[in-house]
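The data blocks that follow each hold one structure.
The numbers here are math on the coordinates, done by the rules we state, and not lab data. Computed from a predicted structure; not experimentally measured. Cβ atoms are built from the backbone, for glycine too; each structure is taken alone.
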Structure I
Amino acid sequence: MTGATGATGGLPFVDADEVARRIGPDRARELVQKALRDGFDPAHDPARVHTGAGDGHLLLMPSTLGGWVGVKVATVSPENPGRGLPRIQAVYVLMDARTLTPRLMVDGVSLTSLRTPATSAVAADHLTAPDAATLVVFGNGPQAVEHTVAMSRIRDFTDVRLVGRNPHKVRAALDELADRGIDARPGKPEDVAGADLVVCATSAAEPLFDGSLVDDGACVVAMGSHETDRRELDAGLMGRAFVVVEDRGAALRECGDVVMAVDEGALTPDDLTGLAPLVRGEVSRREDRPNVFKGSGMSWQDLAVAVGVAPEAPEV
């Protein structure tokens, strides 16, 4: 491997630019969907491991898919921005399942930037009306931008709006989207009324909008956190929606939108539907209620996309 792919102690390393060259939003979505269609059960994925380390903490995310094993090691150092360094950094190690020999190291942040919107797009593609025209995205950071791009690949939206608290950051995100061929404009929380697809990509701890405004048949994607005391959606919306999660166990461990709705009596664990049955056609979107996908990110998604980076990866 040459060019943007270097070597670390003899192990090839694929940097962020090379990841972007090898895998785009469509390919990432196909890889995530293929893992589920091929029979992978997210319930078998190991739980994310958090452990304190130095001035922050580590996240360890191992998984196995077919002939591949991988683990993402992510670091979160809250003081890093003041040092001129990223708050979150990550590296991914890809191994073959038979010998567990490390084959490749991949920039982990770029994998996260691909797999999170790809998973959201897989769910939204199954939960959004075929003729959807209006997209409302909450957030103005990288995930908001990447989710807007990913959603634009599954439907031909004619009205795209970005909702954020900082007008300057919203404008910067709109300019980036324009550079990528997507015409979007500033929005407000009330725009969820009448929207066909709503995406929440924020770090909010409290609900972003009044869930009663969401129409029956509309789709809402929430992916902002994996903490049990934070949520982007209110219990009222969760209680009246068809709720899809990556995995029931993971959602009850990590998703505040789910955990708090259950604690408040609006939702029960039995109300949760897994993403795999949705992708396999065993269940389908509802038109008599909103459709919600709550994602927290799981280890298998990183591995599904990392396999696509490997030169010997099979075609989907």
Structure II
Amino acid sequence: MWRRGRVVAVGAVLCALLMASHSLVPNGFGNLGSLLQTLLPWSGLGVVALAVLACVRRSALAAAAVLLPAVLWCSLFAGVLGDKRSEGGDVTVVSHNVREENSDPGRTARALAGSGADVLALEELSRESTSAYERELASAYPHSAVRGGIGIWSRLPLSTVDTVEIMPWTRAVRVTVETPRGPVALYAAHLASVRVLPTTGFATAQRNSAAVKLAEAVRAERLPRVVVAGDFNGSADDSALSTLTGFLRSAQEEAGDGFGFTWPASFPVVRIDHILVKGVTPVAAWTLPGTGSDHLPVAASLRL
């Protein structure tokens, strides 16, 4: 039992080393570090596969070796799996990439209005669909600001609407939400898309540049309470986005239940839609059911 399964044991050790050093994997050709960090939660499947192979081989050596990546995976993600949601929030924010090619924006708007959120931050609006969202959301959300493909609808008054220059076209907007407990700076953003290509690998350069510019704007924010919501086209674990995620707190990680994967909506495997905060306390975070977009909406209840 201690001589069989050496290959499985070596695989388990390599798996553990990869998990332990994921932040050290370089983003040279192909941005392999970002790709690994984005898919890191799924490394648990590798641990399960190794455990099955250890059982098939009836190898005590392999079984002992598999404990190493299993413990590492639990140390990385066990805290994420628990339900940390509670009650008592002052404002609920929903962020949703509604998809430019959405064939039924009216249905999506009605689903979002039914969420009961106080503020909706929508990304990837098209010129054709914007009127549908304005029509369907007007009664429940009397305050709105639309700039390019970004739209914000609110039950609470909005002021100081500014475009944030993160890309050559409008992909980020900042508004002040006037709550009964004081103003909150809300940034709604849609970072550049990424692609996995044979020639360049995980192409993230434009996204990373947009994240740096958005981070600069948020760091310069004068209001103490800040919410940054949107489609980041990347995981909060991706160190390439640390310029933005490093000084903000994830509502999902702090007050969610599970990983909260959002994309693709039909079978989510990664969370690329986020609500990040500074100066406020998330009390609950969750994903909403599909709306016809290829992303799931994300929600957070915040205590001000």
Checklist entry - In terms of distance in nm of label points 7 Å out along Cα→Cβ at positions 68 and 180, which of structures I, II is highest? => result II
Item to check | Value 2, 11, 19, 19, 19, 14, 10, 4, 2, 1, 0, calculated as P(r) over Cα pairs in 5 Å bins from 0, in percent, for residues 100-219 alone, assigned to which of I, II | outcome: II
Next on the checklist: If FRET efficiency 1/(1 + (r/R0)^6) of positions 116 and 212 (r between Cβ atoms, R0 = 30 Å, to 0.05) computes to 0.30, which of I, II did it come from?
Outcome noted: II
Item to check | Computed 39, 20, 18 for semi-axes √(5λ) of the Cα gyration tensor in Å - originating structure among I, II | outcome: II
